[in-house]
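Visitor: Each in structure tokens, the structures are laid out below.
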Structure I
Amino acid sequence: MERFGSELARRGWTLRSGGAVGADSAFEKGARAAGGRCEIYLPWPGYNEHAEGRLVEASPEAYDLMAQIHPVFARLPGSSRRLHARNAHQILGADLQSPVAMVVCWTPGARGRGGTGSAIRLARSRDIPVHDLADIAARRHMGELLGLEVEPPQDAGADGGQLPLPL
């Protein structure tokens, strides 16, 4: 994830991330090490010790959108709704009108579950390509695109997603 983040940053891509532990953090570390641009969408101030982020409170429209995507959104605790709503901004930007070109993520077993799963469903509903790096074929594909050798899959954490956007 760090290598992919670094290489995409060197190629001028901007990382959109939610600042989660695991894949989000690894991708951000790589992007920042390469001097890349990062948009970190936080669900609340200080989330995972991030001192700053582009967005701290998701828009009401983001909540409405994710209520359509997540099967039990209304029954989730407020903190979970905030996490899912910020995913809408990761995929569609602060204005919800600037979609990413692709999603690069990691979900356990490449099953697209957890918070990243809702981001994946939103992306797919907009025909945005999704590359879940827990799937070795997706990992190899990204490696080929970037000219990097890939390593065997390792667990990147329970729920982390990376959302790069070219500028």
Structure II
Amino acid sequence: MNTYSIDPMHSEVSFKVKHLMISTVTGNFAKFNANMQAANEDLSDAKISFEADIDSVNTSNEQRDGHLKGADFFDSANHPKLSFVSTSFTKKDGSNYVLEGNLSLRGNTKPIKMDVEYFGKMTDFYGNEKHGFEISGKISRKEFGLEWSAVTEAGGVVVSDEVKLHVNAQFQKN
């Protein structure tokens, strides 16, 4: 069994959500960790675990970040981590996979499914084996207890329920 750790310098974890249903706000988590185990060369048997520090959320707006960390959204005081543990990593075709697992957020754990594009492996300047992935999916924030909602005077939704997840991950073989 080979083990891999995420390279945080060459990886990013972000999300997008509609604001007023006419624009998109992008955020990311600056502090995160992930590990992968796989025996198969094509990684089709990969087991992946991931964790992000909620207090590291950043949307480039300090006031919004504070609101996101608070009880209306992530409630980082009581739920400081977001975590994901895979249940399957299935090769669809070529470099495309489906990653399924359990996402835990704000004390709620739900199964999710994400699309993965595997960019292959490369050896870096120091002889380290690296693997690159792009992972994307969608969740309903309300299913995870992030239920804050507001409506404008004109009847428009302030924040959409759908959240798009996007991860660029580079793993290094241990």
Structure III
Amino acid sequence: MGRELGRRRDKLIKEARHDIYEERVKLPNNTRCTDCGAVVLEGRWTWETTAEEVKDAQCPACRRVEDGNPAGYVEIRGDFFKVHRKEIINLIKNIGKAEKEEHPLERIVAISDEEGKLVVTTTGVHIARRMGEALFRAYKGDYELQYAEDDTSVKVYWSR
């Protein structure tokens, strides 16, 4: 009991990561998303199909789209973008297609024009980061990456 007297008890324990779209319990194999058709196999969402009986649920990516709460935000602007708009949009769409094929939870939510800039929203942080890296590798320019404090979202800014 004497040891307890000198110990501070008022410090806050910060939760490592809080993502409302992260599954709280492990979903059973053959759980299929009711919206996109992705299936859980061996603990991961995949596009593989199964002949076994399936249970229905909604995957985190579809929940993000439904809630209008993207994890990634990519902002593209500048005079170079205005001249090469179509080419840059094709690059973004190709990255989105490749990521979706490989990782069912990494998708493009929307591509929209907003006041002279292009805004791409995504369901995952990795696809947004990859878009920014691809733009920088292909065209150089200014590239900035800002993760949220809990790493559940990212903002990517690219301009040239």
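Visitor: Which of I, II, III yields 34, 27, 12 for semi-axes √(5λ) of the Cα gyration tensor in Å, as computed?
Guide: Considering all the candidates, the number was obtained from III.
Visitor: Thinking of I, II, III, which structure, once distance in nm of label points 7 Å out along Cα→Cβ at positions 91 and 147 is computed, gives back 4.4?
Guide: II
Visitor: Match the computed value -12500 of helix-only ellipticity at 222 nm (-39500 (n - 2.57) for each DSSP H run of 4 or more, over all residues; to 500) to one of the structures I, II, III, and report its label. Display every interim value, and only then the final one.
Guide: Values: I: -12500; II: -1000; III: -9000.
This value belongs to structure I.
None of the figures in this text is laboratory data; all of them are computed from the coordinates on show. Small disclaimer: the values here were computed from a predicted structure and weren't measured. Cβ atoms are built from the backbone, for glycine too; each structure is taken alone.
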